[in-house]
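Okay, got some structures for you below.
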Structure P
């Protein structure tokens, strides 16, 4: 199997609210229906799926879907520069998410935001 990620699927409580948030970040879904929306992010798909439908998939392998706001992953976006970090954090906040202020640490500049369902994103510029 090639070392690549093709798709990341996130469970959401309110697909409409989540779509509005991600559109506020400047993303447009390539595909959507009443149960899910898919964004093509340079060949890696970000899929938003109603939490109940998401549960069907994870329960089939013996897991429970995480409750809203429970963090099991951090999704990271590598920005081109410090300004892009600040811009994306501001967009996330104005779209209805929560965001931290970016900070310098060990040669990188990063901050975090969460979407309406509590999924955590890191926005990072590595100056090295």
Structure Q
């Protein structure tokens, strides 16, 4: 089954397979199943074509995939253009929501430290 250009896995339950679509999490997937009047526990492969169309109609009500990515990137670009603090954090590729950076966010920043454990050095024989 394909929705919004994404092939949903057939072996998973419907609620979990809908989460393969960008912008749909588990809670929204359950709401979509309720709107389509389907059991979230049924397998994706067991859907009839009519039920697939019901799911498609329910999914089309939300902003997903390309449109959502475009909106998010537009919001970030706007923050950068107006020179806000959050925009500057995005520009520097640092956390924008007040998280600490001394111990966390190391891999994103690109300076991964190698720690020296005690007793790990090997003595070279001469």
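Coordinate-derived values only; no laboratory data. In this text, all values refer to a predicted model and were calculated from it rather than measured experimentally. Cβ atoms are built from the backbone, for glycine too; each structure is taken alone.
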- Query: P, Q: which one has helix-only ellipticity at 222 nm (-39500 (n - 2.57) for each DSSP H run of 4 or more, over all residues; to 500), as calculated, at -7500?
  - Reply: P
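Using the calculated result 26, 17, 15 for semi-axes √(5λ) of the Cα gyration tensor in Å, pick out the matching structure from P, Q. Working shown, then result.
Details: P: 26, 17, 15; Q: 43, 25, 11.
It was calculated from structure P.
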- Upon calculation of mean count of other Cβ atoms within 10 Å over residues 59-66 from the atomic coordinates, which of the structures P, Q produces 15.0? Q
- Highest-scoring structure on FRET efficiency 1/(1 + (r/R0)^6) of positions 67 and 83 (r between Cβ atoms, R0 = 41 Å, to 0.05) (candidates P, Q) is Q
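Using relative contact order in percent (Cα under 8 Å, 6 or more apart) for the comparison, can you identify which of P, Q gives the largest number?
P
Quick check on the output: 17.4 is mean count of other Cβ atoms within 10 Å over residues 27-34, derived from one of P, Q. Which one produced it? Display every interim value, and only then the final one.
Values: P: 12.2; Q: 17.4.
Attributed to the structure labelled Q.
Taking FRET efficiency 1/(1 + (r/R0)^6) of positions 11 and 91 (r between Cβ atoms, R0 = 41 Å, to 0.05) for each of P, Q, which is largest? Please report the intermediate quantities before stating the final value.
Details: P: 0.95; Q: 0.45.
Answer by largest value of FRET efficiency 1/(1 + (r/R0)^6) of positions 11 and 91 (r between Cβ atoms, R0 = 41 Å, to 0.05): P.
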